[in-house]
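What follows draws every value from the coordinates through simple rules; no lab data is involved. Worth saying up front: this structure is predicted, and the values here are computed from it rather than measured.
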Structure I
Amino acid sequence: MPLSQKLSSVEMTLKCPGCGNEFTKPGRWFIVAAHYRCEGCQRLHRLPYSEKVELFERYAQGCEDGL
């Protein structure tokens, strides 16, 4: 599944797998990001395509449901 450009301006929240800290960025950031440093635990995490697909699917479903 390609990442939808329709969601590029939607604010999306991701939870750090290490410490649970959440951060929010626009969809366009997630499209190009390959990794990120958590502000909570300071660890560098990979952001694999499969995780991006899950995130975009979740927000696409929310948009369809009117959320």
Structure II
Amino acid sequence: MFIIGFYALLVGSKVMIALFVGKSRDFLKSKYYLHLFRSLGVLYLLFALFFIEQGLELLGLHIWR
């Protein structure tokens, strides 16, 4: 009984992943996805600058102030 349930969940999860990937293919090619990743890239750069500034302050180097 365990083996049947295990294989049913294993196959079921793979089918669900395949369905999800099939439906998201159009989204991955859309302009919204491109804009989303560009926005996240800009946000990532802002976080990097913020953390660099904090690190330099901890070292006693005040560059921007």
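-10000 is what came out when helix-only ellipticity at 222 nm (-39500 (n - 2.57) for each DSSP H run of 4 or more, over all residues; to 500) was calculated for one structure; which of I, II is it?
I
For which of the structures I, II does the calculation of semi-axes √(5λ) of the Cα gyration tensor in Å return 21, 13, 10?
Numbers: I: 21, 13, 10; II: 46, 21, 4.
Checking each candidate, the match is I.
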